[in-house]
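Multiple structures follow.
A short reminder: the numbers here are calculations on the coordinates, not readings from a lab. Bear in mind the structure is a predicted one, so any value in this text is a computation, not a measurement. Cβ atoms are built from the backbone, for glycine too; each structure is taken alone.
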Structure P
Amino acid sequence: MRLVAFFDFDGTITNKDSLLEFIRYCKGRNAFYAGFILNAPYLVAYKLRIISNQRAKEKMLHHFFGNMPVEVFNHHCESFFQEIIPSLIRPKALKEIKKLQEAGAEVVIVSASPENWLRSWCISMHVKLIGTRLEICNNRITGKIDGNNCHGKEKVSRIKKSFDLSVFTSVYCYGDTPGDKPMLSLGNHAFYKPFR
């Protein structure tokens, strides 16, 4: 019997959005709020479905991290993993991951957040990672996403590129937003907002 489990990260495993917490951690409270005020038109346009989730996210990433050397960015990511991420994790989610691993399941985090600050946590938990990838040019973060934002139907596409689901007896999926529902549809065991 082969088992695989796909978990959304932000809001499912965590109690807060890690992108917002990462920005706040790196830039401080004042710069965090100032950046959101400056980019409010894009956030409103996204909420009104005038622009895509990806375009709104790229505007925020470019504002806060555009042209940052990738070494500096990744150093922030590692510090964020050590200092902040543990406090964001829902205990019930951690318990579920460990239970699945003990049952022999392959556990995979599938996240719209950039892989950069999730990677070390996933390594520490012995789980695989499928996440949004950031574009890098001349060893600097451009603020753009490399390919598609790992959100909605893109989660399904990325999962199917990495896994032949037909070989698994059971597929477990965990999510907490409408953007996770395409991924949840892959599972014969699907859980929506399970750890609240």
Structure Q
Amino acid sequence: MLIFCRTDDNEALIERAAGLVSEQRRRKALRLSSRRARANSLAAELLAVKALSAFGVSPRLLRFESGGRPYVEGDAAFISLSHSGEYVACAVSDRGVGVDVQQIRRVVPAVIRRVCSEKEAAALDPEDLDGAFLRVWSLKEAWRKANPTADLPAMLRAEFLIAPDGSVSGPAGFVYRVSDGLKGYTVALCEAI
């Protein structure tokens, strides 16, 4: 299951949301410097609660590691969160899952060279270089979230190719989806088979 929401950085709404989340999330969110970052952090937990309820799992089982990665106590479900710009996304599954949302923005060529394999870089559409790169980056991020033991070097080595029909090939053992359904954003989902 994948759900997302658009956030609002209105201070009154942020204060209201802060009263609805765990103490750990509230402290984390209120330390953030921008209203948008605070809104997204608070919305992430609220969206996770909603998604778990819809999935049939008690939201009381939701926990966060010290680094902020969500998990469900007792592995009753697997959960992943992401936020960028004005959107927050949450994926819940009975198998390992990862989601990543990225606001499309300018990407410098040095980043593309550092992140992409030769095959990935060659497959990027030069007419939509920023969007094409961020779709690949989102897939890498989603894959890493679905693989909690994967480190950054493993994520960078993981190779993703997006066919013209939108199908994705990537590391075995997972199914992948990538979408540009949110104007100005890309969303990637990775789920264990």
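A value of 18.8 for mean count of other Cβ atoms within 10 Å over residues 34-41, calculated from one of P, Q, originates in structure Q.
Hey, relative contact order in percent (Cα under 8 Å, 6 or more apart) derived from one of P, Q reads 30; which structure? Don't skip to the end; give the middle numbers.
Working: P: 30; Q: 18.
Of the options listed, only P reproduces it.
Upon calculation of distance in nm of label points 7 Å out along Cα→Cβ at positions 50 and 74 from the atomic coordinates, which of the structures P, Q produces 3.8? Attributed to the structure labelled P. Structures P, Q were compared on mean count of other Cβ atoms within 10 Å over residues 82-89, and the highest value belongs to Q. Here distance in nm of label points 7 Å out along Cα→Cβ at positions 130 and 146 was derived from just one of the structures P, Q, and that gives 1.8; the source is P.
Hey, helix-only ellipticity at 222 nm (-39500 (n - 2.57) for each DSSP H run of 4 or more, over all residues; to 500) derived from one of P, Q reads -11500; which structure? Walk me through the numbers before you get to the answer.
Numbers: P: -14000; Q: -11500.
Matching structure: Q.
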